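Quick note: the coordinates plus some simple rules give every number you see, no bench work behind them. What you see is a predicted model, and the numbers here were worked out from it, not measured in a lab.
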Structure 1
Amino acid sequence: MNNTVAPTATALATVLTQVLQGMNEMLPANEQLPTGPDVVLMGEGGVLDSLGIANFLVALEEAAEERFGQPLALSDNDLTDLFAGPPLTLATLAQHLADRMAG
């Protein structure tokens, strides 16, 4: 049975939230990461430091492939584009990934 779904922005936002929740399971209560759609993940005011970003991206690639049945391999160009832009929220990352996976 195939449990995959289409990689829409909404579905990706759910996966992103689940990844953050998984990261929170390893953090003390006073260091928990917010998980709302407007949380700034990366960039000015971002909740993830460089190690957090690396862990987040690895977990995201694994979770997205499991959920959508297709690989989500973020290239250096993807990361450069993401870091060069304005602060990245969960919602804007979900939309970026949905656009990327659709094309």
Structure 2
Amino acid sequence: MVVLKDLDFGGFITINGHSYRHCMYNIEKNMLCAEPVKLNKKAEEIEYSSKFKCPFCGSVNHDAWELSDEGETYCGSCGSDLEYESVVTVEYNIRPKKCSPITQM
């Protein structure tokens, strides 16, 4: 186990080529906990996704529906800054009810 001191909470740690994100800090024990993550250092824009997924750590924000239509926020898992805009799609469910009269000639 590696104990690292004087680290700010939030962000990533890389040890021997493996990436971890900060997930908990215990003040009483002065212990920072981290979990493995696949860090995408060259993150690109994610377009037309049905999930609000961080392009850096891949974490999904299940409460993104509470955000405004566009703006800036941060990833609740890794702390990375994000810019977003919501795209609204309308879909219809259509059920047949009654056919119009048919005239045969």
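Have a look at 1, 2 and say which one yields 13.9 for Kirkwood radius over Cα pairs in Å, as calculated.
Answer by label: 1.
Here helix-only ellipticity at 222 nm (-39500 (n - 2.57) for each DSSP H run of 4 or more, over all residues; to 500) was calculated and came to -18000; which of the structures 1, 2 was it taken from?
Going through each structure in turn, the value belongs to 1.
For which of the structures 1, 2 does the calculation of Cα extents along the principal axes in Å, for residues 12-59 alone return 43, 24, 11?
Computed on structure 2.
From 1, 2, which structure was relative contact order in percent (Cα under 8 Å, 6 or more apart) = 17 calculated on?
Among 1, 2, the structure yielding 17 for relative contact order in percent (Cα under 8 Å, 6 or more apart) is 2.
In terms of Cα Rg over 2.2 N^0.38 Å, for residues 52-91 alone, which of structures 1, 2 is highest?
Largest calculated value belongs to 1.
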